[in-house]
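What follows is a set of structures for review.
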Structure P
């Protein structure tokens with residue numbers, strides 16, 4: 001069985017208004033992860049994802065790079081156990 005995990009990430013920098021949520025949603029879908037991405041009122045972006053740990057690690061790399069218009073200053077990662085909370089991955093507005 002695959003090594004399943006969950007990842008909670010908070011991304012700061014220039015991450016609002018630069019298609020960051022759409023970027024994360026696309027990458028997560030390609031990686032067959034479940035969860036969500038949303039903007040936070042303080043200007044950060046929150047990502048909660050579940051799936052195979054290796055795929056989550058790839059997503060973490062994408063979060064550190066961001067889409068072309070973004071300027072990622074910091075990514076905080078918190079790993080946890082897979083809980084099966086989500087059925088798909090979506091950008092929340």
Structure Q
């Protein structure tokens with residue numbers, strides 16, 4: 001195989017890998033409302049309040065509600081509080 005053929009194959013493989021990564025990225029997976037409620041260990045009412053207050057992004061088709069995993073990650077990051085206590089010194 002010539003160097004130019006090798007480079008063409010390598011480029012094609014990299015493009016395929018990038019496309020597969022986009023398709024299988026957990027951040028772009030969707031979960032339904034029931035899975036979200038279970039994941040967050042909250043009530044359906046709390047999920048409704050968070051949606052109404054604009055705290056979490058969602059999609060709706062009819063009565064069915066879906067959340068992107070990337071929106072859930074953003075929600076958790078936006079509400080994350082860093083520890084303020086100093087860690088114990090190891091003895």
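Every read-out reported here was derived from the displayed coordinates using simple, explicitly stated rules and does not represent laboratory data. Since the model is a prediction, treat every value here as computed from it, not as a measurement. Cβ atoms are built from the backbone, for glycine too; each structure is taken alone.
Suppose you compute semi-axes √(5λ) of the Cα gyration tensor in Å for every structure in P, Q: which one lands on 38, 26, 10? Mind showing how you got there, number by number?
Working: P: 21, 12, 12; Q: 38, 26, 10.
Structure Q accounts for this read-out.
Suppose you compute helix-only ellipticity at 222 nm (-39500 (n - 2.57) for each DSSP H run of 4 or more, over all residues; to 500) for every structure in P, Q: which one lands on -17000? Of the options listed, only Q reproduces it. Looking at structures P, Q, which one was relative contact order in percent (Cα under 8 Å, 6 or more apart) calculated from, given that it came out as 28? Label of the originating structure: Q. Ranked by mean count of other Cβ atoms within 10 Å over residues 2-9, structures P, Q are led by P, which has the greatest value. 2.7 is what came out when distance in nm of label points 7 Å out along Cα→Cβ at positions 10 and 82 was calculated for one structure; which of P, Q is it? Matching structure: P.
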